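Read the figures in this text as sums done on the coordinates, not as results from a lab. Note that this is a predicted model, so its numbers are computed, not measured. Cβ atoms are built from the backbone, for glycine too; each structure is taken alone.
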Structure P
């Protein structure tokens, strides 16, 4: 992961944590940051062609699968949840350590607009104990992915 980030010109190297950060909450607790500052990587499977769809979302938001489906599937196509075997085969990473970059096969990627609320965020670095620091705008340049409104509506 270090080489991948370096090749993309990213200034921060991954940090290996003493404790696992398999969930956004675990990562936030270990790093001492707000839950929303964790850029969680969620993999879906586009059913007709078995393409991985990566959604990078703020740790304090739930991803609305229907919104994602509308953005990445043709009419009539479905989006499904990805199991551990699919995630590992398509990304090269295990669930709990999926990085936004360095995938075995390039996924269709969307970045949740809510991440722009923060100046600094943290993302998985390909291992449940690995994370790296970045700014939300860095995700755009590192992945080439568009910003999208993919979070569930907050209840007031």
Structure Q
């Protein structure tokens, strides 16, 4: 789920210390200073979709660890994969997103959709401070670098 800053702004990765947009600049050349709509359009034009594992949940604050487990409602990935049949890979922004996908989504997918390769990337959250920006960008480049150009 997006953090409070993102929910309030109506934009993915709106927290000023989140590394997502700086990493997209380093990996895909999408200028992090551009208006949000332009950045989002650039991602789409490069074949990148951004979507949450959870469509709804209760969470005091912005930390994933604060999500109330009984409140978790996953997004409809089956419908998403059907609507976007060219998806070749699902990349998760952090291990928590991947764990939730495995626990709440994967078993409900068709065999074809469940077989879509998954990659777990280092979280861009400022809470994930044990890894520096350059190392995070290198990991993301390994998954998204083939999209350049």
Structure R
């Protein structure tokens, strides 16, 4: 199933390309309203999801680099061991690998993750995120669906 790594590479390219475009177009915290409930903006996150550990003093950069590297490596091994019939799990893994690697590149290159997609409703704002985060979320959802309903969940 390593042939699905093309999807990981596609996620990485789209993620990094979109981040470069936003960084070259926006100043930090600049907002462009796209729809009444959706903005493009440029923010940087030194932490993890929802800015977890963002104010930890700097050590978190290398912690998250290590975690992302270990997870991506473990998932590549998992992907390599999948049977051809486990396509849903393979797609989920490929998306998570691509997303984790996209954010890993940010941490190595910038020391922080570039976020730019922002949903909101009136004065309630969902934390900004990026295409890598979206790929990770979709990948985890596919893995959960496979675990609940896929052929791999009924194997002995």
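When helix-only ellipticity at 222 nm (-39500 (n - 2.57) for each DSSP H run of 4 or more, over all residues; to 500) is calculated, the result is -19500; to which of the structures P, Q, R does this value belong? List each step's numbers first, then the result.
Values: P: -6500; Q: -10500; R: -19500.
That value comes from structure R.
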**Study point:** Among P, Q, R, structure where distance in nm of label points 7 Å out along Cα→Cβ at positions 20 and 108 as derived comes to 1.6
**Key:** R
